[in-house]
Structure 1
Amino acid sequence: MAEFVKNNSTAFPDALLSEARGLEVLADTLKAAGVSGLRVPEVKSVSERELVIPRINPGPASEAAMTTLGEGLARMHAVHHPHYGFDRDNMIGLSPQKNRLTDDWGDFFLKDRLGVQVEMIRNPQVKSEFESVLGQNGAALTQFLNEHCQHPSLLHGDLWSGNVLFDKAGPWLIDPAVYFGDREADIAMTELFGGFSTAFYRAYDRVYPRTGSYDTKRAIYNLYHTLNHYNLFGTSYLDACRRNLGVIGRL
């Protein structure tokens with residue numbers, strides 16, 4: 001298979017090293033789960049400057065390939081891990097992603113996901129608005145997430161349609177932002193920008209059904225990604241941030 005060379009276009013020298021680590025952890029967990037149809041590119045070599053992986057020749061996603069993606073992801077998510085978080089910081093898209101290992105999922109998501117993104121907000125009025133809601137509702141949010149998370153699962157972490165490729169043999173996961181967390185955070189992001197068919201969700205739920213609290217958690221978990229996009233790309237994402245924040249305000 002031909003090689004694909006990805007150059008580091010970010011300001012972070014360890015960006016590609018973190019990506020390579022994420023690919024390797026995904027591959028190891030898929031193997032442990034007995035998943036073969038959902039694949040991860042093998043890291044051929046990596047440095048601060050470039051990452052070399054096999055070249056994937058993508059095409060459209062068939063219903064069978066979407067089914068394979070849903071089943072494989074559910075089986076990966078079903079593998080239990082000992083802690084939430086991750087043992088090193090990495091990247092979420094173009095932004096740094098803070099990590100630590102912990103047994104408290106709700107506290108991790110509040111502080112190391114939402115709190116970090118809110119701290120990055122440059123507009124002082126918007127920042128104060130979000131800090132106020134999280135300050136008033138942080139304890140309720142932490143309790144809700146801890147009560148409704150089944151166990152730590154390995155998450156791809158940035159699971160939108162652009163980070164899943166399909167070739168003739170089926171799906172590939174690329175560009176991960178891995179950590180251990182509530183599996184439904186991954187599923188929530190698949191709904192944020194679209195691109196995942198009914199066959200994907202039907203296959204996922206057949207193997208590992210989503211919980212009754214998923215609809216509420218979807219807004220909470222996607223607040224992290226809408227905040228990240230607001231911080232990166234500007235005010236066009238602010239309304240989505242506020243809608244998701246409103247769910248936390250009603251807990």
Structure 2
Amino acid sequence: MSNTNSWFKSPGTRPLVIAHGDDRGRGLYPGNTSLYLRKMLELGVDALEVDLNLTADDHLVLLHDDTLERTSDGRGLVSDKSLAELRELNAAYHWSTDGEHFPYRDNPQPFISIDDAFAEFPQAPMIIELKNDDSRAACALAKAIEDARCHERVVVSSFHHGVIRTFRRICPRVATGATLPEALLFFMAQLVFAERCLAPSYRAMQLPMHYYGIPVFTRRFVSAAHRCGLHLSAWTVNHPGDMKKMITIGIDGVVTDRPDRLLSILKGKL
């Protein structure tokens with residue numbers, strides 16, 4: 001595999017602190033906004049996680065849902081709106097930490113495209129999730145990465161195997177994350193010490209701490225991933241006890257809505 005992402009290497013022995021683009025009020029700022037990206041970098045995180053949805057005019061906008069109602073003051077499908085139309089909306093209209101106060105109704109946050117994010121934060125490592133089951137999304141992201149020349153600071157993932165397969169074909173220089181079937185195959189293989197029989201086309205696995213109640217991150221699983229040269233991150237880890245467990249077990253990255261807590265733990269302050 002030709003990718004040489006330098007940020008795969010953890011600083012020292014600690015895991016990378018990866019800010020999760022939360023838009024439900026569990027984080028410090030509304031995810032997938034320029035404000036969130038800027039504040040997380042100021043806080044000192046190692047990488048940013050963002051979600052992308054395809055617009056009607058084939059731009060990729062930072063947004064988790066394929067509809068607008070839950071987070072913004074807009075209505076309808078993202079795929080029915082142009083980027084210009086989305087820029088007129090408040091992406092954080094419904095963001096609240098308590099369900100009663102909505103601080104960004106008087107401080108509106110515009111939708112931004114991945115091109116905007118690359119331009120505004122030209123050095124920031126990112127984990128990017130393509131939400132659309134549409135090969136046009138893979139093509140649009142490949143073009144954005146090429147235009148920004150940021151091949152070595154992004155990891156691209158998707159739950160849609162066809163989309164990530166298309167992306168891998170047209171943008172082979174960029175590291176990708178395992179799809180669910182690929183991760184399940186690796187998990188089963190390592191149970192019988194057969195992980196080295198695999199030839200993964202991915203460089204990273206971003207996985208939940210539990211899958212149907214089964215703990216994912218055992219010491220055996222982590223060791224197997226590392227023997228295969230894979231970067232392993234857990235999501236979404238918000239409780240200090242879980243953070244400490246992930247640190248102890250030796251994973252490479254922790255994806256969290258509360259990077260302030262994780263940074264405090266890593267500094268010995270929590």
Structure 3
Amino acid sequence: MTDFAPHPDLQVREVELTRPLHWLALAWKDIEKSPTSGAVHGLVLACVAGLLFWFARHEFWWIAAMLATCMIVAPLLATGLYDISRRLERNEPATLSDAFRIWTCGDKRLIQFGLLLALSSGGWLLCSAALVHWMLPASVHTPIDFVRLVVLQPHFGLFEVWVLMSTLIAAPMFASTVITIPLLMDHPRLTLWQAVFTSWRVVALNPFAMAMWAGLLCLFTALGVGSAFLGLLGVVPMLGHASWHAYRDLVVYEASAH
């Protein structure tokens with residue numbers, strides 16, 4: 001079996017459109033059982049994002065780089081929340097120190113996946129910069145410049161193309177990450193590419209439910225960021241725990257079948 005072949009013991013499950021709401025409900029139960037761990041995770045990301053935004057607030061491209069950085073940090077930071085949910089699922093003690101151990105476990109597959117996230121985020125940033133500079137005669141330096149010259153420009157063109165390009169980059173990135181990290185954590189012998197391939201199978205089998213899940217992720221993330229990052233204190237643990245339950249709902253390990 002090659003690294004790119006589907007793992008024979010991992011079966012993908014089909015779920016209904018509204019299933020993501022169930023994952024959010026389960027996430028709140030995990031938060032109630034382990035509130036400190038969730039709050040610390042939210043605080044870490046809120047502080048990182050807030051500091052990056054403060055230093056980059058006058059330069060649009062530095063803000064874009066900050067967003068790209070958060071796209072890398074958030075999924076890796078959530079590994080601690082995945083472990084908390086896994087321990088609660090097994091009726092095991094779940095403490096903040098357990099989450100810290102996951103952060104420092106040194107799993108090479110997670111490091112490799114982090115590099116892939118960095119390449120994808122960097123690619124989005126470079127493509128955005130190239131597109132804006134190619135299609136716009138004036139230069140974009142500040143956030144106000146971007147809003148005035150790109151978002152509010154009166155003619156159909158640049159902003160719509162930028163949104164389309166961002167979507168085309170974000171869609172495969174989402175498909176590659178939706179259950180990959182919890183899958184790698186739960187199966188130490190699984191290769192990175194088998195996990196990514198399984199994540200794509202999940203999205204292919206559940207396009208509408210995954211579209212709803214992606215929409216909820218974007219909505220709550222926007223609310224967290226739009227509240228001066230304070231909302232991330234609740235959004236990060238909610239989405240982190242919910243992502244673990246999404247994985248458990250969407251992938252079934254059936255070793256006995258082979």
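The numbers here are math on the coordinates, done by the rules we state, and not lab data. All values derive from a computational prediction rather than experimental measurement. Cβ atoms are built from the backbone, for glycine too; each structure is taken alone.
See the values below:
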| item | result |
| --- | --- |
| With helix-only ellipticity at 222 nm (-39500 (n - 2.57) for each DSSP H run of 4 or more, over all residues; to 500) derived as -14500, matching label from 1, 2, 3 | 1 |
| Origin of the derived value 3.0 (distance in nm of label points 7 Å out along Cα→Cβ at positions 136 and 160; candidates 1, 2, 3) | 1 |
| Mean count of other Cβ atoms within 10 Å over residues 16-23 - structure with the largest value, from 1, 2, 3 | 2 |
| Source structure (of 1, 2, 3) for mean count of other Cβ atoms within 10 Å over residues 56-63, computed value 13.2 | 1 |
| Highest-scoring label, criterion being relative contact order in percent (Cα under 8 Å, 6 or more apart), among 1, 2, 3 | 3 |
| For Kirkwood radius over Cα pairs in Å, for residues 152-191 alone computed as 12.6, the structure of 1, 2, 3 it came from | 3 |
